[in-house]
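There are structures below to look over.
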Structure I
Amino acid sequence: MEKKKHIVVLGGGYGGVLTAKKLINKTKKDKNVKITLIDKKPYHTMLTELHEVAAGRIPEDGIRIDFETIFSRRNIDVVLDTVHNIDFEKKVVNGNNTCTTYDYLVLGTGSKPAFYCCQGAKDNAFNLWSYEDALRIRHHMLEVFGKASVETDPFKRKRLLTFVVIGCGFTGIEMAGELAEWRAELCREFSIKEKEVRIIIADLLPEVLPAFDDKLKKKTVKRLQKMNVEIMLKSGIDNVGEHHIDITGAGKIDCDTVIWTAGVEGSEIVENLGDNVAKTKRHQIETDKYLHAKDMEDVYVVGDNIFYIPEGHDKPVPQMVENAEHSADTVAKNIYASLHNKKKSEYKPKFHGAMVSIGGRYGVAQINMGKTNMVFSGFIAMFIKHFINFIYFVQVAGFNKLWTYMQHEFFHVEERRSFVGGYFAKRSPNFFLVPLRIFLGGMWIYEGWEKLLRVMENPYDIFLIASKVATSSASVAEEAATWGEALPVPEFITSIVDWFMNLMFYFPSGEFTYMAVVFQTGMVIAEIVVGLCLLGGLFTMLASLVSIAMGLMIWSSGMAPFEMLWYIFGGIAMIGGSGSTFGMDYYVLPWLKKQWVKIPFVKKWYLYT
């Protein structure tokens, strides 16, 4: 039996996870391929959203996805271990608890903070480069505000309420913006005046967001200043102490909180490889155009670990999510090509820009359009940011993560900290909807029961579809009395409906087809079923959607009285979980969710919430 080819992906960050998933999809028909992912943690972290957890905008688990969820029902082994060495000659990855041999190795170990030999920074500053870092900052903020609220010494109180962010790049700007936005909530919770809280962002660079257009830089500065954030540019960091920081030009600033976001370098694993692999001073691995590690045909590199200058460019690829996504695709293609002796693909990334949020309500975005850049700010920039996140999350954990993300960003929003404000946030309890739900359900049952009696008496008596042969004034008057004055319908909708009804419900002579009987009977039964579901609070979301659909269907036919608006808009109000209070959904839906998640294809394709 032919020995299985073993592909080992080292690192569960953006690049590692996407590479693993793409390899799984490409090799699912190859019985002689085994894939293993090694990481020291059992979950993937959305690094671009760390600031949201650190500043209390979203729940602590909002930036974490377990590997068990990501790779459910997929042909991959996930090994939890801390890797300390790689033997490239023997093709072995050595961890604290495991030794894993490989045929192909993918290095996606990411980065770590770079302190540039700044005295005290590593020991006394908070990092923002992992899930644990975000939690430490979040809990620390609550702790210092709690201490400050009862501190009577003015000097200590001022020190506790002074916060310094180092770095005016993407992460630093986002962190400062989130802190500034969180300040009002914290001050209210701990009875502290907002003017007592001082937030500073400092950098040795002469400007914020150096990669962005000048317009966006000015808007970023203006926004931060509006949020009462002090900006110190051209300011080097001389020393970070336990209770202070020394900034060139500003001198000593007493503070208990310094957050370091001033730069990154390659991970410790890459640093520990020594001269066994070609790398830069910042511990990035030099690669060729196929993303092999230099002079190593069986070792590939993805994401932040890459140091590669594409043909026609003068700068290496940036350490950003889009680079991880593009490189994952190239590496997966090239490993598959190696397995099947096919031609490999060169890495030719096209980066589309970057987005930076300054708090949850405002952002700036730059979209690369060839030789020109399109710049956006405010609502549109935040929309772009969330749209890009949607695309990424769909790739990582499908509908499951997309739903969770929307809950955190739009529907469970505290203090209106979202670019859509609190308009979509669930604020009122569902029990206020119970009377409307019962009323709407009762009306559907009443309407349906009356019609059911008529259908049972004569199924061929068609009264829900306008007759084309009703020529007598008596019959016309009867229809008018039944329906009353109809709601107006746009002409283009009327033409579409007429075409469909002529196709399905009328013979050329104008008489009704058998489908008209089936349709009318189905509509009557649907009215009763929807009414019972709403009355009992069972599957209320589905029943509400059907209620809206039936109302729109009757309206489009030109036979809907004005009272039909109650059914349509009442159905809209019922969609958001109205059956969870004094309804059967309270008992049925939790049980169904448990059974649903047990279905293999549901777990594999993340079709659950």
Structure II
Amino acid sequence: MRAIEKFPNLVTMFFARAGEKGDAPFLWRKTDGAWQSLSWNAVAQQVASLSAALKAQGLKPGDPVMLVSENRPEFCIADLAIMAAGCITVPTYITNTTRDHQHILTDSGARAVIVSTAKLAQVLMPAVVRSQADFIIGMEPLRGTQGQIACHMWDDLIAAHPVDVASCAAAQTAARQDQACIIYTSGTGGAPRGVMQHHGAILLNAEGAGAVVAEDFGWGEEVFLSFLPLSHAYEHSGGQFLPMLLGGQIYYSEGLEKLASNIEETRPTIMVVVPRLFEVLRARIMKSIEKQGKFPNYLMAQALRIAAKEQHGRKSLLDRPMKALLARTLIPKIRARFGGRLKALVSGGAPLNPDVGLFFDAMGLTLLQGYGQTEAGPVVSCNRPRAGIAMDTVGPPLDGVEVKIAEDGEILVRGELVMHGYWRNPAETAKVLKDGWLHTGDIGEFDAKGRIRITDRKKDLIVNDKGDNVAPQKVEGMLTLQAEIGQAMVHGDRRPYLVGLIVPDAEWTLEWAQAKGLTLAEARADPSYMAALRAAVDRVNSDLSVTERVRRFILADEPFTIENEEMTPSIKIRRHVIRKRYADRLDALYKG
């Protein structure tokens, strides 16, 4: 079997792969309705030229460069070029407000900014002109920026520096311990902090994940569909540098509304996704099956029944005829929706509800749940088929990663993947890095096979007035699997019981209202609407312990979104923001 290579830095890894792959396609985007590719050689030339251009503009090794771009080929090229120039990439969410950009520009001390579009520049520019940045580069023409700050065009800079790729590759001297980027956490609990990721942290992640792909699935021509924001550590390492290490191809998705069609068109072999998207895909498939009549629904029920049995090691010869029928009818249709050649769906970023994992397993799709955080590269562990997949675990630690459980149940991590600290923030660094161990803030345990089982975030645990601990993410995950419930947050710290904040599912609400002949506003005021939601909550409560049950709930004014700052760009709810907004109404649930 071909061994996973080790490289001194990320840029050297890229140039090595480009030298091997040559004119083979590497990065794909959809233009005018057709997928078009950039070859490895073409990308290497742009990386070398842009790197020379950055140096020519006066950037020095160690200078931070802010990168504001949606997922597209230029993001990868800019990221590599910044590092090739010896600088530090500061990738930033495109959903950031001017205030967010100002915080990151000031905190990072970025000397330059690269932005993709004029639309993004409108929000960014007021922060840039008040910062210490010397210039900005636009991947596309930037309107209305003249005179505010030195502005350069991407194509012009690259064309003006036709350098030799081999000499750029040979000039790379960064070591694995040298800093590669500053990735700002998405701020689920407050202001984003800059995580200093070094080359070795990301490389160890790519090497460990690459070993899972190579050893459990075999080497092949890997195709990735990049969907999650590349400014998030999970996609940055798993959706950009892992494909690079494997010599794979990357297609850049057109966004959530076109994700399903992009999957069918690009036929990925590996997808890196967060649990919420798996929940959405499962819900859509289940809804389409429900509308197809009794027989497809019967087949789905049988597939789920058999998968549940087999997950607990109870295989039966009596199920063979049904499995054969499923393999000829239902399962091929579901797999076709995912392109037909998918090796694995990789879930990370938040806990996955076991029922969601069971669904994909039943459909013959391998779902690998992983675990990690930005401060650890970000991947710490991942389920492996050859070690046996348990949906209630996040698998064993990756190669080169050491994990132990502290006396209070906190997961501690040690190894090359651990960050060097928070940028310019020694106080916060000291809180999480102690004696070489990263204190993750997550609670967990090992199962009998050495797989990590996560119970909850240490700081998110709800402790009721009797001292009982409740994991809110478990309860919220079960609530959102109900057809009637789109989003949920539970509340109850130092309280006698849990209460909930619920966002009803938009599709279900519309269908319910139409069936009753009501407008959406009339539906929300109708007692039977609340009764239907109460029934959904009660179904969940029947499977929960007394301390986990949601006794009362209210409806949210609107969905939790990135725009209203109640959700992070990586699709996690911001509890502190939501609690602040609904504090009075949640407290009122404990009165009377």
Structure III
Amino acid sequence: MQEDAPVIIAGAGPIGMILAYQLDRLKVPCLIAEQNLETTKWPKMDLTNARSMELLRYLGLANDYRAQAGAVPRTERFDSQFVTQINSKGKLLSTWKLPSVIEQDKQARTLNDGSQPAEAEQRCSQIIFEAWMKGILLKRQSITAKFGWKYTSHNEDENGVSVNFTDLDGNTHTARGRYLVGCDGGGSRVRRTAGIAMRGGPMPIKFHLVHFKSRELSETLPFGRFWHIFASNGGFIIDQDHNDTFTAHFPVHLLDEAETDPREIIYRVLGAGGNKHRIRIDEILVDSEWTPNFSIADQYHTDNLRVFLAGDAAHRNPPHGGYGMNAGIVDTIDLGWRLAAMIKGYGGSLLLTAYTIERRPMMIRALVRSHRHIFEHVKLAQISDSKLDLLDAPTPEGEALRHQIHAFLQESAPETRDRGIEFDLRYYHSPIVYQDRSDEPVWEVGRYTPSTRPGSRAPHVFLEDGETSVYDLFGTEFTLVQFGRVDGGTGNLQIEDSTTSSERAGDILTSTASSRGIPLKHVYIQDEPHARRIWERELVLVRPDTHIAWRGSCAEVLRLGQEGVHGIWDIVTGHVSSPLAEESPAAHAATERAFEEIVKGFLGEMHGREELGIQY
């Protein structure tokens, strides 16, 4: 059957659009279909985290994204405030202080030890993100975009998949492709049609959301500008654009049944207890209710490897920690190159099965961490639950309570700086990673330990010019990074051994790649001892998702010869499983058990981490 496009994408939210862009960059045509004519007006996401920004830099999009109207300026901080009430009568309890983009960039350049990201995070609403990406996609020649097409069903066979859509006029359309990717959100019809089960479900709490504009609020913030501000009444507000656009949230169970006017709900969030604080609201943009969800698909693909899931279609989590859309962006960069490798003919089927094997445990770890962040807020509420009348009291008892809350919040720490979750993604157990039996660095939730141990994310480091990141040198698909040093006597490039042996080793890797049709960029990094120390080996093979596939030395390559190097390519392109692949490493198994216990808890009655014995 004739193909309409090798890859069909159902859903043109941020995940579907990034996937389409990634495929276009890899010179793979795709068809992307979205039931809505316009991009979202709902404020679903307000943080593009540092890993996502690093990947956008890799795609060549980071600077353009930061420059969008509505993106929070690089000079503004990421502070979250905790207050008794959001008005001039309230008291500031504590602040999670986080630096601006400019401050983060300065720190990254000062440290430059491999522990920092190539890009700082960016505050920007998903409303801005989607409109920006749609504009980019519509200009790409190999992307066929069908807005107003609703996915209805699909049928798989051994050669591909036929996908059915209905347009706004009720006409039906069938598109044929080799692969279908469901990027159609948490209620994914693609996932349901494919028969892939979700584990988990909605959490037992609901929030009323009001997205609004208020110049008065912007000009009268009692504690200065913020990113989030949490009130002791259970409500909170997000500053969306560092201007006059905000989103207020309030627990539905604390509202009266008749209390549905969005303005009255904003006044409730701004007040204390059941009292309201009234301000001038210029415009109500969106008004709705939402329920946090805590779930993950049993697998990210169908058994015959024709249908795949990414983003919320594969996993749903509460906003705490900022893992939702950001994890989806990692999914798309990871999945896109695998599909491209299969379509170009150099990939083996293990590339596709490894998508679930690599990504799902990392998402479960993020879900478990998100649960921890939720319960820090629950514990905070428990501290003052029966003492709300003391929070604003100018008494010793009130002061003691406020001090207790401040101490708790400072120990709890900000929930959007889990560098271990964001950056220390380890695919050591994967069948497509050529592991080298080296010692595994200690994993910590709060920091990233730079390593090029195969399966790790490639560490960012600035070169001697102070501007060029090693990420800026990567190709669109595989990259062979080869480090050299300068011989003080001659000034000639030396790579551990000799110029001749280094050239021969490089030639073996590049010629074997070429003979197999594997796109490979060979990057020589000369006279960069600092970067060489952080990257640990003289030869490092980087996958198109910026994870390490293999590393070694010129001597090792010469010893292996052409036949042995073909063995490396067999593994990293998914034709032969790594002999060191593990089906369920102990750390992943323990995290999955923690996830299962959490699900059992909130499906019955939500419990804290101590009761479950969960270690975060």
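Rule-based calculations on the coordinates, nothing more; no lab input. Since the model is a prediction, treat every value here as computed from it, not as a measurement. Cβ atoms are built from the backbone, for glycine too; each structure is taken alone.
Assorted remarks:
- Distance in nm of label points 7 Å out along Cα→Cβ at positions 32 and 400 - highest-scoring structure of I, II, III: III
- Structure from which 14.0 was derived, Kirkwood radius over Cα pairs in Å, for residues 296-367 alone, options I, II, III: I
- Calculating Rg/Rh (Cα atoms, Kirkwood Rh), for residues 120-263 alone for structures I, II, III picks out III as the one with the greatest value.
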